[in-house]
Structure 1
Amino acid sequence: MSGRLDDDVLVSARGLEVHFPIRGSGVRRRQVGAVRAVDGVDLDIRRGETLGLVGESGCGKSTLGNALLRLVEPTGGRVEFDGTDVTALGRRQLRALRRRAGMVFQDPFASLDPRRTVAQTVAEPLEVHGLRPGRRERAARVGELLELVGLDPAVSGRYPHEFSGGQRQRVGIARALAGEPDFLVCDEAIASLDVSVQAQVLNLLRRLQRQLGLTLLFISHDLSAVRHISDRIAVMYLGRIVELGPAAAVGREPQMPYTQALLSAVPVPHPSVERSRERVVLTGDVPSPAAVPSGCRFRTRCPYVFEPCDDVDPALQPAGAPGQLAACHLHGVVGREVPEGEKAGTVPAE
């Protein structure tokens, strides 16, 4: 992945790290280790695209999304938003920049203040950023935003508990859009919703992305949802991006064994196909981000592990379709039978 930024890139991370200290007992509580939630991520998000970020729970997806907006302070690396170094901004500059970036949270009830009406909730960014100085102007804008997300402006005087989960999430999206952002981070935005409502929210986000020219980072553990909404997909494992590429290519011919396992876990809505397809079952548990394995961090669960995996941490390299990258030593092996000479050590390490 090139280190050079261009006009097509809106958000960029280089060597991004978020490490949370582990402190021992005692009076001084010295640091005895660190949880490497995000561990050296290079990532570009292009203007107007939807980038899906997928991985198991605990892999660092949400922390990465928060770090890009500096809701969590990075401990290393650099984040740029439209050419501006976000990590170097002061509080006032950061507030001005955040007008251009919105966040949709996972729990649509916990993220809304139960004591504030919908109108007050959606109008808050307008007040903070001084976008609508008059009360009438703010009320009119709130009505426009509610209509934009498919809600009747007449409900603006109601409280969050009077809405369903899907309606509350629409309120959260309206609030995120109030600052007229260029960039929207959707952090597990459909995870707590019913399946039928998930589809409605996904379609709403796709429509808004096209209508408003938004750039989306869609974070989810649900690979089927990510494939539905994304232009490109980034697969994250234990704090790192291990595969990145066009959604169609990653969904059709994944180059990383971890991505293959994620795809094989997605149910197929056709009984005969579901019964006949081959499953990739991973052994063992995800290692602790406080004790990342040496070499390839996926080697303790990988069915293809061989000698270089123990010592050499693979970088993202071109593999598969144009624009597809994978951090794997087996670019020429995954997807076909592994030669006998490469099968030494194929049993996952303990």
Structure 2
Amino acid sequence: MRAVRLQRVGEPLSVDEVPRPTPRHGEVLVDIKASGVCHSDLNYRDGVGTVGRLPITLGHEIAGVVDQIGDGVEDFEVGDRVVVHYILSCGRCRYCAVGKENLCEHYAMIGKDVDGGFAEYIAVPARNLVRLPENLPYEQGAILGCAVSTPLHALRRADLKPGETVVIYGVGGLGVHAVQLASRVFGAGLVVAVDVAEYKLELAKRLGADVVVNPLHEEPAERVREETEGRMADVVLDLVGHRETIMKGIECVGKGGRMTLVGISPEDITLSPYKTIIGREMTIIGVNDHLKSELYQLIDLIASGRLDLSTSITHKLPLEEANRALEMLEKKLDNPIRIILVQ
């Protein structure tokens, strides 16, 4: 089969012919129909995030059809439409026991530690599959696996309550869904979207943002202060990960507020505990991936009409054009939100 692999950090991916995997006990073989291209894939290519081995097939947003079933699998049949949950967990440690598989003591990630979805087929444990409804396209199913589930997890971690003010830094593949979830599902009283790209801000307004801010033209903290009559934000969600966006986001947090960090960056930040955290009783929250249970929640939200993914996917490319997809994402060519590799 064809697989798009990272051979060496800092170099383009290669399209290779590799053996098609055979499902082992408890596994299924998935015929991949759609794979989302995430900013994390750029990070792995560039060495900002480390992969488990080289060469490796990237891609962790995966949807497809069950093609073959290994011994011991009873819950799925050939032909089932599925989404792949990318966290490989042991199911036995103290974190898995309480439904926090994203903190598993033996954590591994599909597309980072083991071969991922930039390929024609993938073998995964059957317990990593979630059924995809017939009326949900594979492309939308794929992005459930990260671009939609991660902001859901982040807003749950931030404990966003109805009527509260939330500031969302970065309206890309994750941010467009954070805006929808905050306004339509969590019932935020005021949703402020921050980004330097005007096309993203226009989309944010259509998806439920009450206020949009371009930091190239105005200070986000000043705008938030104006909109909240000085109270500032209850929750700030940083989906970018740059030092500047984190520090600017902290300026937007009000008394008792929560600064929630999702974006990944190699940069360190320095804070004054008293001036930044203690005086405001501010909470800093880290967000790592998401939970399988949240994929089921998202499917229910789509079925109920409270979540709409029809505008999320801006580009579809064939598998062999993965490098072009990464370039488009990196350089913001042709206004990408989420790019999908299809086959």
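Since every read-out is calculated from the coordinates, none of them should be taken as a lab result. Just so it is clear, the model here is predicted, and its values are computed rather than measured. Cβ atoms are built from the backbone, for glycine too; each structure is taken alone.
Here are some notes:
- Label whose coordinates, when FRET efficiency 1/(1 + (r/R0)^6) of positions 181 and 261 (r between Cβ atoms, R0 = 41 Å, to 0.05) is calculated, return 0.75 (choices 1, 2): 1
- Comparing mean count of other Cβ atoms within 10 Å over residues 189-196 across structures 1, 2, the highest value is found for 2.
- Test item: P(r) over Cα pairs in 10 Å bins from 0, in percent calculated as 5, 23, 30, 24, 13, 4, 1, 0, pick one of 1, 2: 1
- With helix-only ellipticity at 222 nm (-39500 (n - 2.57) for each DSSP H run of 4 or more, over all residues; to 500) derived as -8500, matching label from 1, 2: 1
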